[in-house]
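A.B. asks: Several structures are given next for inspection.
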Structure 1
Amino acid sequence: MFAYLLLLIGALSRVILVPAHFSFTAVGGSLLYFGARRSKAQIIFPVLILAAVDFYLTKFAYGYPFHVRDYVFTWIWYAAACLIGSALLSKRNGALRIVAAALASATSFFLISNFLVWAGSAMYPHTAAGLTACFTVALPWYGRDIIATTVVAGCAFGLEALVKQIRAARETTHNSIPA
């Protein structure tokens, strides 16, 4: 249930924070956690929820026309981020693994999304210099995405570990009290 709650927080963070130009969202961390804790068959849920958020933001927050073709790779990335969480964090999830998963998630999104901006728009010339400029302009968002993804995933897995420790301590205390 916590994976779904965190996914909802991730979706709401996009709806609330992105239009306000606040580049700290819970999307990457929530996708990693969801992938680590839910079955691969359930990956469709985060994709559908975040696709709905993409539609809402494009159409209503920004007032642009919505075209499915513009989002297909983003939606594939949502599923891929869940799979990164499944591969790196489902069995063990120490700090190093969380950082590695956050780096893989944020880096893959940075590379894919900015390449598509460069390839699919007239904002940058379709040259090596234009591609370099596109990636350079996006570097501040990349850094913030790494931080946000690491913090959200770290807090989610840390909270889970804390709850397990508290439960274990209660069981130990409860079992050691003579009847």
Structure 2
Amino acid sequence: MVSDASRGDGIIGMTMLRGDWEQDYEGYPDIYAVGCAGRITTLAQLPDGRFNLMLEGIDEFRVRREMRDHSYRTAEIEWCGPPALELETAALSSLREIFQQFIGENAAELWRSMVEERGLHGADLINFICFHLDVHPIEKQTLLEAGASRANCLIDVLTFKLEERKLGPGRSGGSNPIQ
């Protein structure tokens, strides 16, 4: 797949497998319809034939139809385009507050770094937080599929995670707040 992509447009799409996919990995388990695509920017083939590669994110997509014409999955897709994720002042303030509760001690500095130093706002800020948030893959998939509601979904996920923490160790499926 990597060889084929690198000889073409360099684009690779990624989707998450559904359900108990480990039981039937070779049998084409179901996938979620929404995924992300990236273009190969750096590629190095290793002596054993595997690759180290770096992808630059391009866009989100929706799988319209899967094809089974290769040893790897290919699909006909529809590009989703970036969702409109502008935050009004009240929503931004709410996100900052719940984010800071979730992160804890260094949250104010992290927020300042993201918003003031890096200049992240709207979709860039929301997507940055979603990408770096250390939550279960199904929660990340939910954020991806939320589209234009992603900011509200992010607030919901953070709120849920804070409530999970209140249950204590071993009951929350605990994770680190940021990767």
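A.B. asks: Say we calculate distance in nm of label points 7 Å out along Cα→Cβ at positions 17 and 153 for every structure; which of 1, 2 gives the highest result? Let's see the in-between values first.
C.D. replies: Values: 1: 1.6; 2: 2.2.
Largest one: structure 2.
A.B. asks: Looking at mean count of other Cβ atoms within 10 Å over residues 73-80, point out which structure of 1, 2 has the largest value.
C.D. replies: When mean count of other Cβ atoms within 10 Å over residues 73-80 is calculated for 1, 2, structure 1 comes out on top.
A.B. asks: On mean count of other Cβ atoms within 10 Å over residues 41-48, which of the structures labelled 1, 2 is highest?
C.D. replies: Values: 1: 15.8; 2: 9.2.
Comparing 1, 2, the top value of mean count of other Cβ atoms within 10 Å over residues 41-48 belongs to 1.
A.B. asks: Suppose FRET efficiency 1/(1 + (r/R0)^6) of positions 49 and 121 (r between Cβ atoms, R0 = 25 Å, to 0.05) works out to 0.05; of 1, 2, which structure was it derived from?
C.D. replies: It traces back to 2.
A.B. asks: I've got another one for you. Taking distance in nm of label points 7 Å out along Cα→Cβ at positions 57 and 89 as the quantity of interest, name the structure among 1, 2 where it is greatest.
C.D. replies: 2
A.B. asks: Tell me which structure, out of 1, 2, gives 36, 17, 14 once semi-axes √(5λ) of the Cα gyration tensor in Å is calculated. Let's see the in-between values first.
C.D. replies: Working: 1: 36, 17, 14; 2: 32, 20, 17.
Source structure: 1.
A.B. asks: With relative contact order in percent (Cα under 8 Å, 6 or more apart) computed per structure, which member of 1, 2 shows the largest figure? Numbers along the way, then the final one.
C.D. replies: Working: 1: 26; 2: 15.
Looking at the calculated values, the largest one is 1.
A.B. asks: As an exercise: helix-only ellipticity at 222 nm (-39500 (n - 2.57) for each DSSP H run of 4 or more, over all residues; to 500), calculated from one structure in 1, 2, equals -26000. Which structure is it?
C.D. replies: Traced to structure 1.
Values in this text are rule-based calculations from the coordinates and carry no lab data. Because the structure is predicted, anything quoted here is derived from the model rather than measured. Cβ atoms are built from the backbone, for glycine too; each structure is taken alone.
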